[in-house]
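Each structure below is given as structure tokens.
Just so it is clear, none of the values below were taken in a lab; they were calculated from the coordinates. This structure is a prediction, so every number in the text was calculated from the model and none was measured. Cβ atoms are built from the backbone, for glycine too; each structure is taken alone.
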Structure 1
Amino acid sequence: MSGASQADELKVTLPRMSVAEYHAPYVAVWLADGKNKRVKDIAVWYDMEMENAKGEKWLKDLRLWWRRSGRSADMPLDGVSGATRRPGEHSIDLGNTFADIPAGEYTLNVEAARELGGREVVSVPVTLPVTSAQHQSADGESEIEKIELTLER
């Protein structure tokens, strides 16, 4: 599903890996303010199918998100939590996600952690409100191949 981006979306590309035992990564996406405090959780992908909510046990491996938000969150987060994703490009429709956020400079963070793998955070700057089109992208090095943020007004 590459090609033209739709308005207000985040694309997260997870790399294909040649490893003996692959586990889909847990991923958290959140907006932080200039002091790196969480402003809003956007997505948390984890193993929601495990019996007795055991998948939540490994959310703490998303260390940065966990310290900022996760440890005080009541999982699953309505409209935010979802199942893990396989390698490839995944789009998150941001719709009105930023509508209630005060004007200012922010950072959109994407963190991925994988069992028997590593952990990585990739971030892009965001200026709110969106008064002109913004396109930001950043490449990861291990657990995240690339993130692309497109905001239009």
Structure 2
Amino acid sequence: MGWKAAQKLIHHWKILRGDNVMIIRGKDKGETGLIKRVIRTQNRVIVEGKNLVKKHIKQGQGHEGGIFSVEAPLHVSNVQVIDPLTRKPCKVGIKYLEDGSKVRVSRGIGASGSIIPRPEILKIRSTPRPTIVGPKDTPMDLVLEKTYDAKSGKGMPDL
């Protein structure tokens, strides 16, 4: 199932992995689900358990063959984020708070204007940060060593 690359890519995505969305067009219109994956090169998203298609897979070494139901990608214009208060689909806008932090807010007709929180799944790293020092890591005593003094000019290269 190959998709062509999108002609006009979306540069500023307002829909994120883990968002609760409603499908507004297609065979699953009106159903809600979580976004499982975002395919930015094709402007598409995969919604968990929705837009199922049958896929024939040939038996191979180490896996069984057969007919499986898999989730097909939906175009991003066919889904809308659900407003946390009204539980209805809404557009997503961006707003800056007094402390300077950027948040997503619900917009559109019937929207409450409330803040749409970032999904918790984005805070979990897929590969954990290494805790042991590797052979290419810089030792901490070299990192903390002061090499430049602004007042005296010590450490400034001769240009």
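Calculating distance in nm of label points 7 Å out along Cα→Cβ at positions 11 and 91 for structures 1, 2 picks out 2 as the one with the greatest value. Please state which of the structures 1, 2 yields 4, 19, 34, 25, 11, 4, 2, 0 when P(r) over Cα pairs in 5 Å bins from 0, in percent, for residues 27-82 alone is computed from it. Value 4, 19, 34, 25, 11, 4, 2, 0 for P(r) over Cα pairs in 5 Å bins from 0, in percent, for residues 27-82 alone corresponds to 1 out of 1, 2.
Calculating relative contact order in percent (Cα under 8 Å, 6 or more apart) for structures 1, 2 picks out 1 as the one with the greatest value. Taking FRET efficiency 1/(1 + (r/R0)^6) of positions 43 and 99 (r between Cβ atoms, R0 = 25 Å, to 0.05) as the criterion, the top-ranked structure out of 1, 2 is 1, with the highest value.
Quick check: 0.5 is what I get for distance in nm of label points 7 Å out along Cα→Cβ at positions 59 and 75, calculated from one of 1, 2. Which structure matches?
1
Structures 1, 2 were shown, and Rg/Rh (Cα atoms, Kirkwood Rh) at 0.95 was computed from 1.
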